[in-house]
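Coordinate-derived values only; no laboratory data. As the structure is a computational prediction, the values presented were derived from the model and not from experiment. Cβ atoms are built from the backbone, for glycine too; each structure is taken alone.
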Structure P
Amino acid sequence: MSQRLPCFEIRLRGEISNTFLQLGVTNFHEAVTFVHQLPYGRNTDRTEYESVLTERKGTCSTKHALLSALCIEQAVEEVKLLTGIYEMEESNTPGVGQVLHAYGLQSIPEAHCYLKYRGKRFDFTRFHHAGEPIRTFLVEQEITPVQIGDFKLAFHRAVMAQWLNERELHRTFDVPRLWYIREQCIEALAESKT
C-alpha cells in the first residue's frame, strides 16, 4: 500500500527527520512501514505524536500525525492529514456490537485519522483490520498534526450533535452520553486485542 505514496529520501531537516534517520529509516516508505508495524495503543499524551517513536505505539491520530509531520519537515505538501467521521458499527469495527446493542444503537459516530494523497486514503492503523474497510465518511476535514488534540475532539463532538439531531435521537441521547458509550466501545476494542 505504501508504494502508492511518494518515496522521498529523508533529509536532516528537523527533529522528526533526525529521529527517523537515527533509527536507520532513510525514506518515506521505510517510515510508513516502521510506523505501521508499531502496536496500536493510546499514547501517554494524545497530542504528542512524537511519542509514537519513544513509546513505540500509537493510535490512528498519533501515527498519521507523525507521518504527516515528517512530510511537512521534508516539504512534501501533497500528502495530507485528514480526520474523518464514520459510523462505527460491528461490521466495520468488530468488537463494538455488544456495547452498541446494549444501548439500542446500531452505530455511533467515530473519528478516524489517515493520510490522503492524490485523492486516495492511506490508513496504517487499520491495515490488517478484521472488519470491513471504512469506505464512507459522514464528513472529512484536513487537519495539521497539532490539531489531533482539542480541535479533533471538538470536531468529533460537533458531528455527534448533528448526527443525533439528524436521526432524531436527541430526545434519548445527548453528546456526553454518546461519548460515554463511545468510550465503552473503545474499551471493548482494547479488551478484544489482549
Structure Q
Amino acid sequence: MNKHRVETFTDAIIAIITTIMILEFKVPDTFKLHAIIEELPALFAYGSSFFFILVAWYNHHYLFSLANRISKRIYWINNLWIFTMSLLPVATAWVGRYINKPAPELFYFFIFFIWSITFLLLAKAIANELSKVDLNAAQKIIAMPAVSFLNSKLLTVLTFCTLVITSFFPLFLIIMTVGELIYMAVRTPADGDQLDRQ
C-alpha cells in the first residue's frame, strides 16, 4: 500500500478534527471582558486538545518516516488511531462546558487512553514490519520515548492514581493528560527533524 497516500489521508482527517474543534467556539454575545473569561474552561480544553493533536501528529510523522511499507494491519490500526482522535472534538466540547465534573473528564481520559493504546499498537506493527528489513529502524521506533512510556508499568500506575484522584478533583485528569503530552513533546526522538533529509 502506498505510504504517502495513507499519510495524506491521515493528515487530512487530523486537519478536519482540528477545524471541528475550533468551530465549537461561539462568539460572545457581548463586548464585555467577562464574556470571554467565562469561556476560559472551553479555551483551556481546546488548548489541551490542540496540543494533543500536535504531539500526536509529530510522533505519527516519525513512525511513518521510518516505515518501509504499509501492510493491511498497519492500515487498519492507523484508521483506528484516527477514529479515536476523531472523538476528541466531542470530548473537548464536553470538558470545556463542564470542566469540574467527573464524567466529561473521564470521557476525555478514555479517548486519550484508547488513542494511546492504538498508537502503541501502530508503533509495534510498523516496528514488526521494519524488523524484517531494517532492524536499526525498528529499534528506533521501539526506543521512541512515547512508545517506551506507553509500554511501561509507570503508565498503569499513573492511570490508576489519576482515576482515583479524579473522583475527588476532576480537573486533575486533564492536568495529568497535559503533563503526559508535555513529556511526549519534550522527549521526542533526537533525529525526529532529520529523517526526511536521509
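For the reader, a short list of remarks on this structure follows.
- Origin of the derived value -25500 (helix-only ellipticity at 222 nm (-39500 (n - 2.57) for each DSSP H run of 4 or more, over all residues; to 500); candidates P, Q): Q
- Each of P, Q could give relative contact order in percent (Cα under 8 Å, 6 or more apart), but the derived value 20 comes from P.
- For mean count of other Cβ atoms within 10 Å over residues 139-146 computed as 18.1, the structure of P, Q it came from: Q
- Of the structures P, Q, the one that 0.99 was derived from, the read-out being Rg/Rh (Cα atoms, Kirkwood Rh): P
- Source structure of the calculated read-out (distance in nm of label points 7 Å out along Cα→Cβ at positions 19 and 59, 2.6) within P, Q: Q.
- Parent structure of the calculated result 1.8, given that distance in nm of label points 7 Å out along Cα→Cβ at positions 91 and 179 is the read-out and P, Q the choices: Q
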